[in-house]
Each structure stands twice: as C-alpha cells, then as structure tokens.
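Next come the structures, one after another.
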Structure 1
C-alpha cells in the first residue's frame with residue numbers, strides 16, 4: 001500500500017474511532033483493514049527495536065502486543081509506530097518506542113515483582129510494564145493525563161495498573177518497597193525519596209539532568225547503591241518538588 005493510502009486509511013480511522021458502535025455495524029471491513037495495517041506497522045517497529053539491540057523476548061512480545069496508536073492523539077496515529085517520540089498535549093510527549101523498550105528491558109521484571117512508574121503520561125509505558133507484571137503503580141502529576149490513563153488502560157485490558165494523581169517526587173510510600181522504579185521525566189538530581197523506596201536487589205532507571213541528560217541505572221544492594229550511567233537522552237522535565245504533598 002502506498003504512503004498516501006496509509007495516510008488516508010489512518011485519517012479515516014481517526015475520525016471514526018470513537019464511534020465504535022457505528023464501525024461494528026457499518027464498517028467492519030474497514031475496521032479490520034485498519035487493525036491489520038497497525039499490526040503490520042507494529043511488527044516492523046519491533047524489527048527496528050531488535051536491530052537497535054533490544055533482545056529480551058518478553059519485552060519484544062510486550063512491544064508487539066501493546067497498541068501504541070491508542071495512546072497518541074488521533075492526528076498522530078499514522079505515526080504511532082515510527083521509532084520516535086510524539087506530542088500528547090499539555091507540553092508532554094509519549095517516549096520513543098526504543099526508549100520504552102530499553103527502560104523496560106533494564107527493569108528486568110518477573111511476573112511476581114512490583115514496579116513503580118513516575119510519569120504516567122499517555123499510559124503507554126505503564127501498559128508495556130503491565131505486559132511484564134500485574135503489579136504496576138503509576139503516578140502522574142497532571143490531572144488531565146492521569147484521568148485519561150485511568151480510563152484508557154482498563155478499556156484496553158490493563159485493569160491491574162493503578163494510576164494516582166500526585167507528585168512523583170514523593171513516590172508511593174504505602175506500597176513500597178518496589179522491585180523496580182521507572183521514571184519517565186527528568187529531574188535535576190536523583191530523588192532520594194525514590195531511592196529509599198527501592199527493595200534490596202531492586203533497581204531504578206531514570207533520566208537525570210537539564211540541558212544534558214543521561215539515563216542512570218541504580219541498583220540497591222545489601223551494602224548500598226550502585227550507580228551506572230548509560231545513554232544520552234532527552235525527556236520532559238520532572239515537575240513537582242520533593243517537599244510538596
């Protein structure tokens with residue numbers, strides 16, 4: 001199919017997605033065509049992730065399973081499976097699929113582990129994490145995005161994800177400790193409160209910095225914290241402050 005054809009199909013889908021009852025009764029063939037188109041695009045995206053070094057079979061399966069186009073605004077759905085960030089409104093973005101896969105792979109979750117995400121945003125990273133474990137807790141400081149994710153995630157089958165509206169700097173102390181903490185916005189410095197909420201043997205993956213950001217991986221060992229810096233990255237700034245409720 002030509003690029004123009006893909007754009008026309010996706011544009012048609014964007015205007016009609018909300019009217020699911022009408023699609024089911026009057027456009028079943030078109031709905032199936034669009035679903036298959038996105039599935040092919042998702043498979044190509046996963047091939048690109050493999051080429052860039054993502055190897056964990058569980059992570060690759062999660063990236064293949066989660067419909068990223070459902071987490072972006074309708075005008076951007078035709079771009080959903082490009083390996084790039086996209087705007088989601090309110091000066092926020094949905095991270096590149098590579099970054100989502102990379103952070104999920106580092107988190108190294110097993111099904112019985114508990115993970116905290118700081119910065120729910122669109123809900124896409126939370127959905128990918130929920131493919132790895134049933135215990136996902138996610139905090140979003142912007143009420144509009146938190147409410148959208150609380151509605152969208154269960155609708156897509158991710159009923160176990162718990163979304164809280166609040167200040168990510170404070171973590172989720174009543175559910176700590178966590179086996180992994182995934183932070184999807186960049187603070188100037190690593191929040192000590194979040195480090196304190198890591199279980200022994202747990203790890204946190206977090207972008208840190210202002211003009212020059214790096215991905216930092218912290219592991220809590222019985223004898224202390226081990227820190228490793230990996231990628232140069234670019235995330236939206238982490239808002240809120242450690243002392244705010």
Structure 2
C-alpha cells in the first residue's frame with residue numbers, strides 16, 4: 001500500500017502553487033475568473049500545507065529530514081514543530097488573501113493594470129515563503145526559496161508602477177533584501193566545515209568550533225541579514241514602511257517581514 005509522507009504533502013502544495021503561476025495568468029483578461037482560479041489553487045495548496053502542519057504538530061509524524069537530489073544538487077528539508085507552525089500560518093493567510101484578491105482587484109484604480117503579472121508572482125511568492133520555513137540549509141535551498149520570495153514580492157510591491165514613488169520603494173526593497181541574503185549566505189560560508197547543502201544542525205555544530213572573532217562576525221552578519229528581513233529596528237525602518245504602504249493590500253498580509 002502506498003504511504004504518503006508529510007513531504008508528499010509539502011511538494012504537492014508547492015506544485016499546486018507553481019501550476020497556479022503558469023495557468024491563472026492565461027485567464028487574466030477575465031479578471032474575476034482568474035482571481036477565482038488563483039484562489040482555488042491557493043486553497044488546494046493551503047489545505048495540503050495545513051494537513052502537513054497538523055500532522056506534525058499533533059505528533060502524528062516525526063520531524064525527519066529529507067534530502068532532495070536534483071542532478072548534482074542536494075537540498076535538505078526539515079519540517080519540525082517550529083516550521084510546521086509557520087507552515088500552517090502561511091497556509092491560512094495566503095488562502096484568505098487569495099480570496100480577498102478576487103474583489104479587491106476589481107477596484108477602479110487597479111483595473112487600469114493587467115493581472116497577468118500579479119497572478120504569476122503571487123503564488124511564486126507564497127511558494128518562496130513555504131520554502132524558507134521548509135528548507136534545512138543556508139546555501140542552495142535557502143537561496144532558491146529566498147529569491148523566489150524576494151523577487152516575486154518586488155513585483156507585487158511595484159504593481160502600481162505608474163507611481164514613481166512606488167517603483168523607487170520596490171527597488172529599495174529589492175536591493176536591501178539582496179544585501180540581506182548575501183550577508184546570511186556569507187555568514188554560513190564562514191562557518192567551519194560548511195558546504196553546499198549542509199543542514200542547519202551541522203552548521204550549528206561547526207559554529208561552536210569557530211574562534212571568538214570569527215563567531216562574532218558570523219553572528220553579526222546573521223543579525224544584519226535576518227534583522228533586515230524581519231524589519232528589526234532600526235534596520236526595518238529603511239524599507240518596511242515604504243514597501244507596505246506601496247504594495248496592493250492583498251500583498252501586505254503575506255509580506256515576509
């Protein structure tokens with residue numbers, strides 16, 4: 001008998017989001033239909049993620065790691081109680097927001113813009129957020145998830161691109177997020193015995209063997225990178241108010257700050 005694991009649910013949800021990104025823009029001219037399709041895909045993906053979250057948080061599945069091999073690249077995944085909690089929150093918020101999008105994008109101000117770009121980037125953005133909490137490294141898997149989330153959210157922020165202030169805010173957001181990504185990846189690369197695909201627990205062990213000065217540098221880079229992303233004061237004041245006020249309202253509840 002075929003046994004489905006929590007990672008089957010995770011990848012099923014991610015595939016549904018990628019399908020949404022490819023299919024729903026084809027119906028962009030029929031705005032309400034496209035919005036309904038986007039919601040349907042996000043709902044199905046959200047159910048998959050929610051089931052994974054419930055399974056882990058209820059103790060029905062242990063947080064065992066999984067390594068996905070793509071050619072010569074290995075990407076470790078780990079869904080434990082902590083990541084399962086955030087996975088459930090992402091599933092809930094992204095689904096509710098997709099439903100809200102259907103009517104919101106019918107506002108007169110937004111009808112001057114085509115929905116193709118929004119319908120493509122929204123599910124990619126959600127997939128990136130899911131990837132961030134599910135991957136178990138700070139190299140390849142982390143980079144793929146971070147870039148999906150960051151680049152997609154850049155285009156969501158600048159949706160109202162006829163306003164030059166909004167495009168400047170989006171560009172500032174993108175530059176700072178790429179700087180934050182570089183700081184995090186650089187910190188991971190400085191950890192003794194770290195390599196591509198090294199899981200987080202091994203990075204933690206390697207960090208313990210680093211000298212005092214090197215450890216301080218690594219902590220500083222991680223603090224800057226993640227602190228910038230989450231909007232920690234004062235780093236968040238550089239980009240967060242402009243980005244949240246510029247993005248369409250349906251993007252704001254899921255903005256990965």
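Numbers below:
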read-out	value
Answer label among 1, 2 for the case where FRET efficiency 1/(1 + (r/R0)^6) of positions 90 and 162 (r between Cβ atoms, R0 = 30 Å, to 0.05), calculated from the coordinates, equals 0.45	2
For 22, 15, 9 (semi-axes √(5λ) of the Cα gyration tensor in Å, for residues 138-201 alone, calculated) the corresponding structure among 1, 2	1
Entry that produces 13 once relative contact order in percent (Cα under 8 Å, 6 or more apart) is calculated, selected from 1, 2	1
Identity of the structure behind -11000 (criterion: helix-only ellipticity at 222 nm (-39500 (n - 2.57) for each DSSP H run of 4 or more, over all residues; to 500), calculated), options 1, 2	1
Test item: Kirkwood radius over Cα pairs in Å calculated as 18.6, pick one of 1, 2	1
Structure (1, 2) behind the derived value 2.8 of distance in nm of label points 7 Å out along Cα→Cβ at positions 82 and 98	2
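We did not get these values from a lab; they are worked out from the coordinates using the rules stated. On a predicted model such as this, the values are computed, not experimentally measured, just so you know. Cβ atoms are built from the backbone, for glycine too; each structure is taken alone.
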